[in-house]
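Trainee: What follows is a set of structures for review.
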Structure P
Amino acid sequence: MLDSVLGGPDLPQERKLVTAIPGPRSIALAGRRHAAVPAGLTSSAGVYAAAAGGGVIVDVDGNSFIDLGSGIAVTTVGNAARQVVARTSAQLNQFTHTCFLATPYEPYIEVAERLNGIAPGDHEKRTALFNTGSEALENAVKYARVATNRPAVVVFDHAFHGRSLLTMSMTAKNLPYKHGFGPFAPEVYRAPMAYPYRWPSGPENCAAEAFSQFAQLVDSQIGSDAVACVVVEPIQGEGGFIVPAEGFLTKVADFCRDRGIVFVADEVQTGIARTGAWFACEHEGIVPDLIATAKGLAGGLPLAAVTGRADIMDAAHPGGIGGTYSGNPVACAAALGVFDEIENGQLLTRAQAIGEILTRELKDIAASTDIIGEIRGRGAMIAAELVFPGTRTPHRDAVAELARYCHNNGVLTLTAGTFGNVLRFLPPLTIADNLLIEALGVLRDGFASL
């Protein structure tokens, strides 16, 4: 470990390689990991972190990488951000845990108040806190079921909602998330996603036809009076940053409202400033009944939330919702620090600016290659889908090769997509323009090397 390296915003913002990748210390840790950690827990990068902040991660060998992943959309405000560190440090000196169900505390209430205030809609709201996105979505379903007295849950193709039994059942992709882990939870139904790039009759027909198929599934196959909730990501994350065809989500939300179905927005990856708004559903003027958040909510500490209509959130009986660690006071303090960083740093605007840079540079790269099928996303959540030239056949190998090239040249990237053929970009909102452009220059060289 590089004990002299401090993380946070003061970390030198540079790409610097001082060893082969991975370096000797990372290789040694990989050996220890192999002996101590189960094989099912894999990592996309073969390097081990020593410090992080701003737009970089420094590994145990002293190599400094440009971070285009933010810990999978978690360190949105930057790693070890000042207000997050200050608030969590102060809370650690007071107490680390009492359990909100046993002896409650103010930071939990403060986080709930902040989320109630920023969530779309002028209706009365409530917020419950949990530990992970999976927990938040499980509890959103519980709230919907108890409020409607209905069992069924409707989700969509390409969705990712988590790894617990219920959320794994709600997730679409088999490998690596579901294979061998069944049987799955009952009463989960799947509708087509309005995926414009891959819609069979073309993007111009996507919204109307996908909605028609969704409505037919609910009304004719399940029965709308049996559906507790529809759960959808306003932009699908693991599915490949799929932005649904314009108008589709509005039609689905209106349909749910007409039939007394709870509309749940899974904003685990998209929420808390990632797309240039507090919530991605705001881009289409949608007001969900319930919103699930996690990832970017607490700057790297485990915290998740369900925020929604008071009548739905109050429907659960006393003691029916909760958890030992849910809404941990240190994680709540971190979330308050995140809110401070976003507001003081004008990070909603910054996310939009990052999106413009990402889109501009990727389009420029696309002009020199014939394997980028589509560039899509919102704000600092942009992806490129790769295909074989002249087709829409997924080009998974190219994505894997580009990710390796970037890692070996000091840029940490993430992949995604049902077909494994999507490069996704989730840089921290604190990354400097020059660093972001430098990273995309490495990516450009990677395309040239294919």
Structure Q
Amino acid sequence: MAATQVVQSRRIVTEIPGPKSRAIQERRSSAVAQGVGSVLPVYVERAGGGIVEDVDGNALIDFGSGIAVTNVGNADPRVVERAAEQLARFTHTCFMVNPYEAYVDVCEALNRITPGDHEKRSILLNSGAEAVENAVKIARSATGRQAVVVFDHAYHGRTNLTMGLTAKNMPYKQGFGPFAGEIHRMPMAYPYRWPTGPENCGPEAAAMVVDQITKQIGARNVAAVVIEPIQGEGGFIEPAPGFLPAVAEFCRANGIVFVADEVQTGFARTGDMFACDHEGVVPDLITTAKGIAGGLPLAAVTGRAELMDAVHSGGLGGTYGGNPAACAAALAALDAIGSDDLVGRAREIGELMLGRLRELASRHDVIGDVRGRGAMIAIELVAGEDKAPAPEALAKVLAHCHSQGLILLSAGTYGNVIRMLPPLVIGDDLLHEGLDILAEAFGRL
């Protein structure tokens, strides 16, 4: 089955959302639980490249990638073909009952491409939250310790344990407690908001983390430090240089498992295959999902063999973990990342977007910070010299962009960050057009 080719141009033929989308939204209100939200309720007919087409015939520029999932583009023909071939053979056996080679193939690929040349093992799961939860299980089993350290502004998922690891209350945690215990939160190296300035942020933040772990928890009690190399929902916070290496070194010196949550940053998104590569940080365990399989649900934990093998037989797994069609899609997506040099393309996207956005920031005081790497870019909106968050301005900007057919997402602990995650296969023309729309939105504030 061939993938449908989508014309790579924006097209607006109705108001957004259009009448057909509004009709489906009416049906949704009596069928889907209200707790499930949508950024932009335009109902999708097809998507590909940098375009999402809705049921009304509108074609929107995609700066969201389904939250960093469709790195290789939506319905990439190679992904579609390999997944369809697998579906025709069998859809499921459960790897824990009757295994299949594609699961092993994906694990071998992850062991090869993730940071570090040590011996590794992998397990396959369904979602990023499930991967993070299993990473904590593995770390606790391997070390015999219980405490887990996480950071301000972190997001790690929506299960009970990963809600506890997540920093932001609304909408992720409110009313869902009590949460798992033995979770300890540390300050994050947030350069834009560091009290003594960004130039001091890395060493000062690392020293604070070491001091607080040592005094408040005791290093010998910590099973794992879990951190996003660039924070996602927290606002695309790129830690100050030196922070990640210093924390990783402290972990190594104290037998603590350093877990890199690369669910959002992995698979070429940041201009490296993994965000840890930027400073040469080698995690003990790395969690991946989102961009791994071109849109099909798959996740993984990959790590040092002695840690991964410390868990007793039967202690890890899940009915759908490593679904055969998702494995086939992942193998095709990984091939596409390599053959299309999407690592290089992400860097090109970053250079283009950061240049345009920094010029835009020079003309609008409401843009306090422009940051990110590769195709993971954000702008933080503020009011006044005290950098007060400006979520109202963000809402106005997003409303204009959405009305003009540009898919954008918000983020940030304070609800004041616009995050941009275009597919890595998007063309420069669509990038410029999307940034033109964004510039128009700021001009209307």
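Trainee: Work out distance in nm of label points 7 Å out along Cα→Cβ at positions 14 and 190 for each of structures P, Q, then name the structure with the largest result.
Mentor: By distance in nm of label points 7 Å out along Cα→Cβ at positions 14 and 190, the leading structure of P, Q is P.
Trainee: Of the structures labelled P, Q, which one yields 9.5 when mean count of other Cβ atoms within 10 Å over residues 38-45 is computed from its coordinates?
Mentor: Only structure P yields this read-out.
Trainee: Given structures P, Q, which gives the highest value for distance in nm of label points 7 Å out along Cα→Cβ at positions 278 and 422?
Mentor: Of structures P, Q, the maximum of distance in nm of label points 7 Å out along Cα→Cβ at positions 278 and 422 occurs in P.
Only the coordinates and a few stated rules stand behind these numbers; no lab work does. Everything numeric here is computed off the predicted structure, so don't read it as measured data. Cβ atoms are built from the backbone, for glycine too; each structure is taken alone.
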